[in-house]
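Take a look at these structures.
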Structure P
């Protein structure tokens, strides 16, 4: 597989990194990469070094990361590298810890990330995705030029940690446009990237054939039957080192399903087999972290399944960065193949346990109407979120219906992904994409028909990549099209910021920008705020949380319905009573000693208190 001289020791320091007849070569010295995946936006920047150090302590000699186009560029012409998006700082810390870096800039990344990392403003244009189509390739070119300008000075020959760069991602599972891949290679080299270029696909003959070019080094992704799958890879990569570019040591979770776990001993045995062949490996994930905010994606293979907020992945380091049994089992395996560092992670103390009262700030509609005005639809039906350039989250839709003496049927072509419905100020019901709901009965009468539509995460894999969000297709009542719609996008980050300001909060973290209040009060609200024991949504609530010192926290969402939360402005992500996830992780660097602010946007109904518990609860596992 690999020459006997290859060593799994340190890759750096080195001034060159190349591919030899059988090995990766660092300054001509055969080396075996033992890498682990860390996604910098899924980790608070205050924890980057901690997670990288613990990966090094486990025995790794390299760190791998994707680059997330849509997170860096939420709008056209923007490229944000502040805070948790500071890729350069992340890679500098990797170098400071004596580790090499593997960068996978996409443009498509999958990663259970919203829209697979592709910007919704791009996919909304109807461009030909992931192929040699002029408009798509022009946008990709602008993006990659920007990313490569950050990466080029950090390559190994420039004294940096970057030793490999990947072209596209799992392309053989999607397409086979060789001209597209060649254009990406040409652009990458034109931008000064000189390190070896790789591709990755599952060890399937068709995927390995379609997903690469002769000039690129193929790697494979799998989590079991290592020897068999390396043999398949070798047929398509006859020279050079073999590499499992993603060694799946765990898996991700969907709302309404179970929490995935894999036995530590079985995963460790597979890792031992891989390393024993001399193959290089990238453990996916060594630490998954959290899909903060609304960054988690979804799958749709006949049934729409949104991904939970936690990206724990049953990884060696759990969501809070604490070593698991799998960490120590992997460390023991790696010790058979390379010397380990003497230092080990310190045990983490339990998180503080406390309870605070949640107090309603205002109904969500009030907040939204103070931030912007309703927008009349330009077409016959309600505008989609993509029509509104509202790429994530929530949007209100309203129209006035004339009175009728009998009940009527509201019908929607497709709901993407969930809609709460009120008529004349009263709740009527909910339509959910995963239940294939498209119709509700409206009571007799007339008045305002109001819908709150939620995007639960854009599909990140397969043919439904890039689809529009909102109410899709005709909207009819008793078969007749409904006209005169108005839309009110909900800027959820601005709503959270406004609720904090109203409560007298001081420090603001995690919000991209200050938002000026605008708009005026609307008509009578269908929402209501209940007494001290309950919150009736959609409503925004606030709590003060006093801490003796900054600390990781675990927010217990049991007793809440569906919504999202922020801590001192840091976007914790979505919660849902459907489970399996029962806690939201609060990273310690987002907390302060003294008074902290918790904001909750509850969409259905919740107890009016927030409990913080000693550790995570990611739900039931498969029986």
Structure Q
């Protein structure tokens, strides 16, 4: 096998630019190669390798590089196709559509040299993309040990796309094919794997997953520059030199230098402050500081060194046993102490935020009162425990947790006047079009069955923009693959954070509403995860059910199970009936039902929009009556309108009702 790969294939927006664009960009890419590369032996892109899976029932392009004028023969599954490398050394042939086959067969590509690709299957290939909840690996999911041991499916294949960033659409896909074995499975996308496993179990068709997700990534990072520029309402590509973000390392280096030019250097801890880490130190004269929450948001406008202290109560059974301390994001650099002993230090490395997790050796873990101290040096910008992407803060031992307090003691060690950066660039995960260029565009010549997507946390603060951005991504990907019939199934954000005591405004409900709106795009499906979230973890571990719910849509729409329930009840309309409001739902299937002893999660308001908790009962197969004695003239109803709501309304298939509001 030849492991060298060069630029080829369809460019970033082939569907928009047309065939002429493909020829021009391919030629430009090839002309930029060294002369020796233009006269190389037959080579293939990374997507063609042992253990690959090809999309059934569609024409299959096979392409690569060879010496100009060299004849190339591709033989597979009884077909034999010939092509000739053009003057730029590019060759391409197309195999006729193939039926699904679980038989591992060889593909032979022959020019002056010969390449044999072994154990090739034909089935359905799905692109799994998004941010961390799609990236979460099987080893991080619920029952990971058992799931990994059972991951023995020869008919499931993963193409692991390499994380990369680029300033322009790339031609060469970077990644490798992996068999589904216990040795490889720990690194697979858990959602992608459980989706594939459900389809293999129910229909037996070989399934390939293109594993292409990046934690913390924004939706705009996965959209082509031309598409973003076509609508000023969308996040726009940065007006910076292309060479500054030609790859991941370069862009990180540029951001780091901007930080270093402005950032204060830590001169080290003042000797008299060493005692501040000790568990018996008296911090009565320190101020309170909310955690997480930047110091700026709490009235402190400084850079420099600062200390946080908090006490927790540890169960007696934990004493003497190893634990882990989860502190979340801290800006910028930090040193953590547990009962006066340093347990770890982290630097932000030029503004790249890093979650702080430190091992705590058992010999310093005591029953009862334990003290955590953190010295933070804020070299520039917002400082302290940063509230962006909040994660639970706790001391953990196995599956048990001791949550850290929401208010810590705080004192300044050194204070400096804040410095401004010469310019502000987003983190690489939020760089518009960066991941699209490097990780999506190069895949456009891989025929697919469809897409699965789990993303939104990084865009949750702007649901109105997402109303436009997300459908734009869906349509642009279909155009890139030149197939407007490709299904696109996605996950609605799970419940997260502390349950609310009273009806609230803001937070994630508006974003979940934006996700629901995307169902108006043809051939989409939404899997709700609102009832299987974790108040303490933005990455809930039950990825098995998420994968199953995504697969329900595919089973119905792609695999012929026409009567299958694919969604929980979705709001379809309301009408006032005296002192109550009747809410109607679609996707009820055999009727509505209650999870638990009574319906909860409904709120009702009059024209004044002052919502209060409501009584509710199922009344008919597809409707719920909602009322409150405190609202005699009801006008509006909301359900599950919170970051972490009560989710008690389901259908007979056990799927949860989606959150909604009747007010707009």
Structure R
């Protein structure tokens, strides 16, 4: 009897084994590996659902799924399909040249969320208003973070002052020689980069140096640094790491104090108490901390695609996933907060593609990518501590994305940063950013059909589209509106900065921007067929620039029109210039200093008359039938399709 049962068991085992092998073989040919929240990493991953005997089914983690796909070899395309649910990613998913041809995608229409952190539970009352939870490793500084997500919202950190800024007493009066000129005339000392003099009334003995972080504002960026010491007698803060520029540089004296209990002034804020080893949060009205879903980040990137120069990561696609919760190290982020990683980071890659991703509530950048032939398309990147999308390389495409509410921790963050050669930045919608919306240099890059609004909300010396050292760039068919100049070095719509040469700015529209075009230390560029509508005065500026062509443009200002350094314009023809309540003036400059202002009364090639605009707010520019533009042969522009284009499904 025992022998018979043993034989039956043996036959059953063989049957199950061959069934599994048959299923694996059939699915291996298809190259698909499945991931599900009810999966197990000891299974094959070749079944979308657990089988009836629960001896095989989907895998539980992306890491295991990618290893399984990698094991199939690279002869055919391979796919990892992720099914609906939440996945906590403890270590970045690393893809390399061995993953060539791999696609990772969500099941179409499903909600797949990857979190680069831990769920936080066990909250208890902490005083009258706050709740807190002890976190292992925080006191020992083994776990540190600057972002928290509660019920899907990026939380504000404790901040002093509640609004506005403190003013410090540090000065740094060394001249800035421009980036091309080498930066500071004298290199800042270590002490100048690591100390700040504060006002006695702003800070006191209550300040916990172990917890506090300071954001020191410069002109076009800021430095977020920790504190090493506080000297009450000399009223000096010493930073734990250097700032990008000395406090007081550029004549800016603003700073903000973060992550102290005294900065908890309204519901929805948090701070990480390193001294006590706990996380403290002030719940929103009606928020129950026993039910709230709270995530704290543990990693800087969720997905990393990394090749080498000798062996690039090729032909990898990531599609349809939602990514959230990452952190950043405590250091100054540099220009554009560019030092920080992305939730998706790509280096030394070729022909890789990110499409349909939803990246939100991350501490660093949304996407940070470099390589050749990369594509970032139809992604939604929002609520980021640093930049939205950075993509540099050769032949890259960044198109039809929506990027908003970036720079929540680092206001110098750039929403979309490009560069390299022969790249296309096309039809993106970008809004609500503290600094520049699009920054791009490099060679022969096209910036076309983008919709930008509410940029430059906090910092200076940037714009809707800001180009630095760009060669043969084309800015065409873009629509920029609602950018307010908040002071400092100003804000503009279309900005060609140092060493930008042989660029074309054509067929663009700006509405409600006092300085539609700023050009600094740039030469041999053409501005043609643009329409600039200004609510008050209009400033078109060319300091230290030369050899510009300015033709077929329409400028309508409700105040006056001012051209600064008109000597930079070698060809001024066929423009319609109209200041409704003022004149057209030429402001002569020597370097940056005014040497005189003269009135421009028009000439045989330019018309000073009302262009008779009929419509422009929706992106289509039309003129009355008797407008002078028609006599000059100026064609109306239509940028209604600027921004994300509809897919067939959306239509």
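Of structures P, Q, R, which gives 100 when volume of the Cα convex hull per residue in Å³, for residues 297-488 alone is computed from the coordinates? Among P, Q, R, the structure yielding 100 for volume of the Cα convex hull per residue in Å³, for residues 297-488 alone is R.
Source structure of the calculated read-out (distance in nm of label points 7 Å out along Cα→Cβ at positions 217 and 609, 3.7) within P, Q, R: Q.
A value of 16.8 was computed for mean count of other Cβ atoms within 10 Å over residues 153-160; which of P, Q, R is the source structure?
Value 16.8 for mean count of other Cβ atoms within 10 Å over residues 153-160 corresponds to P out of P, Q, R.
For the read-out distance in nm of label points 7 Å out along Cα→Cβ at positions 209 and 273, a value of 4.6 was computed from one structure; give its label from P, Q, R.
For distance in nm of label points 7 Å out along Cα→Cβ at positions 209 and 273, the value 4.6 is produced by structure Q.
Identify the structure, out of P, Q, R, from whose coordinates semi-axes √(5λ) of the Cα gyration tensor in Å was calculated to give 44, 28, 21. Corresponding structure: P.
Read the figures in this text as sums done on the coordinates, not as results from a lab. These numbers come from a predicted model, not from an experiment. Cβ atoms are built from the backbone, for glycine too; each structure is taken alone.
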